[in-house]
Structure I
Amino acid sequence: MSESSYFPPRRSILRKPSWAARLESSFFVLLRVATYGVLLAAAAIFIDIGWKGGRVVFQAAPPFINVPFLTQAPETLNVFTLDGQTVKMGDRDFRAYKAANPEKLRDVHVSTYVYSAGGIFPNIVGTVLLVLGSMVIALALGVCSAVYLSEYAKDGPFIRLLRLSIANLAGVPSIVFGLFGFGLFVVAFDWNVSLIAGWFTLAFMVLPIIITASEEALRAVPKGLREGSLALGATKFQTIRTNVLPYALPGILTSSVLAIARVAGETAPIMFTAAYVVRDQMPWQVEQWTDFFFQGVMALPYHIYVVASKIPQNDYTSDVQYGTAFVFLFTVAAIALAAILLRARMRKKYRW
């Protein structure tokens, strides 16, 4: 018997893709294009800020960094023509020069540009203080709430409603939290526009993110660690403190990185509760140590908002805008990087 009698003629098993398969393929192509488009748009924004802001912060000559921009307070820029040359001076230097040379500036036309001279050091300090203080409060409250929901609370209608409320709070606009903080902390508690009012407002804003992520991190810890600790005679609190929380720390720190990014970039909440446009003194220049908490500060996001939308735009303000945005991105990245490095260290130390 020939071989062909055992094996029937081969038929092509390749079929034309159905309309559903073609639609699915087109949908995934569309998603891929949209994703790459978003990434390219973000990259273009960062490159633009990095290029224009970098030219403000860095210089070609030693010390290669624009030290006055990073160490001085914002000032009004005075521009005038003297002896055929254009002179640019900050407000302090201009006043000193005018007092020393009154005859030279008697008939000279001086153009002034608000917040176009000096630097942003008070804004950097205020942003760091707002981020650190709010994150301490948010982590303390958020981790305690997550421990209760994960380890102590019994599943029921109330707990499910509570988790749903926490999830809904994560989608509330920041302006609502700003109005809430203004009404409760600034007006009702009479804290006025201050650091502590901004801390609690920002902490409550990121609390849902930290609670949700911390609870998931606690639930991810194997039950065997809990059971082994309880079997050796440890109390439930001791078990959570020594056998659960340390192993959940990397996940908790992951939520803190996300919270830092949101806290540092918010303008509306601090505009109502903590930020000043201009402040002459630094936060530590107070008569009593308690005054440190009940004073307003300058902040980078609010400064960007002011110089970009609340003052007349000109060639000099653009340098301040891009320079401030560049330093702001670097400051947020530095704080987030510290949290990431701490998380990596915790992962190496606590493994199961």
Structure II
Amino acid sequence: MTRESNYNRFELVQKLLRVKQSAAEAMTEEFFRIHPEWVARFGARGRQFCTADACYHIEFLAGALQAGSPEAFGDYARWTARMLGARGIDAHSVEENLDQLGKHMAGLLLPSEQEEVMKFLSVGRQECGAQGSGLEETGEEGLSLTMRAFLGAVLGGQRQAALTIVEEALRNGARHVDIYVDVITEALHRMGSLWEQNKISVAEEHMATAIAQYVVAMIYPRMIPPTPMRGKMVVTGVCGELHQIGSNMVADAMEAAGWDVRFLGSNLPERSVLETVEEFSPDTLCISTTLVSNLPAAAELIRSIRGRLGERTPRIILGGAAYGLSPRFVEENGPAETILDLRQALATI
């Protein structure tokens, strides 16, 4: 009998989540009892943060268990140690928290469940040690770790944790475009690969994408656009196009860069796009297409806009994976430009 068959993964995860708050509070009380100096250093507010951190530990542990990935929990632990280290809290405190978590769960779990949990916690402690040994991550490496922690959060269904990870990167100096490209977009690509390999379900992929969309919406208000405006832009998908988050990030980034943007979302009837373009009179129209099967709709939209507006047709920018797979599309439906990367878009448009 394999170890996997000795316990029910779903039941184990639900058990952890049921005791999350009480376990976090107990861990905090024990930690402050062992370290009375923390009372003077952080006070009541420190207890609140300590409890919140313990909840995150349990949530990420549950998510990593659900995904069957000790590495995902290791990424989270290493990210946490780095984040707290920037605030003067030694990585050993995180290791101690994980030890506390293992001891607290010992009386609540079956032996086979406890064995599996300890395997994941062990990986987490090891990664805390790597962080505490002076292995620093900055720049692209730091964002790579942020991406892996973010991926673990969205796959584990941890919406607030995913937002916290991104907010921390922004506080540490990452630009919004870095978050969009190196964290969120890269995580979405990894999710797509996991789904293709049948390692996550459609429901899990949709849940993770929805959380990524939530994070994009939450950080959008902080992208204050400069003045004066550079021009007017419409960003849209075509009828049948269900992928929206990529075009959403393009619209946000362009607005932050000084454009007056009308973001129409995805899967719009051609008539609605035509009416908006005619009424708004944009300088630029960005058409997002992910699937090659939606290219006929994109071609029809381009022809209809040119037919209706003639010389008043705006500059047309094509973005999305479908155009990278179909270079002849632009030749046959030009004049138009293809931009496949958000950084390229910001530098070009």
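Read-outs throughout are calculated quantities, based only on the coordinates presented, and are distinct from any laboratory measurement. Quick caveat: nothing in here was measured; it's all calculated off a predicted structure. Cβ atoms are built from the backbone, for glycine too; each structure is taken alone.
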* Between structures I, II, where is mean count of other Cβ atoms within 10 Å over residues 91-98 highest? -> II
* Structure fact -> relative contact order in percent (Cα under 8 Å, 6 or more apart): greatest across I, II for structure I
* Structure fact -> Computing Cα Rg over 2.2 N^0.38 Å for each of I, II, the value 1.17 comes from structure II
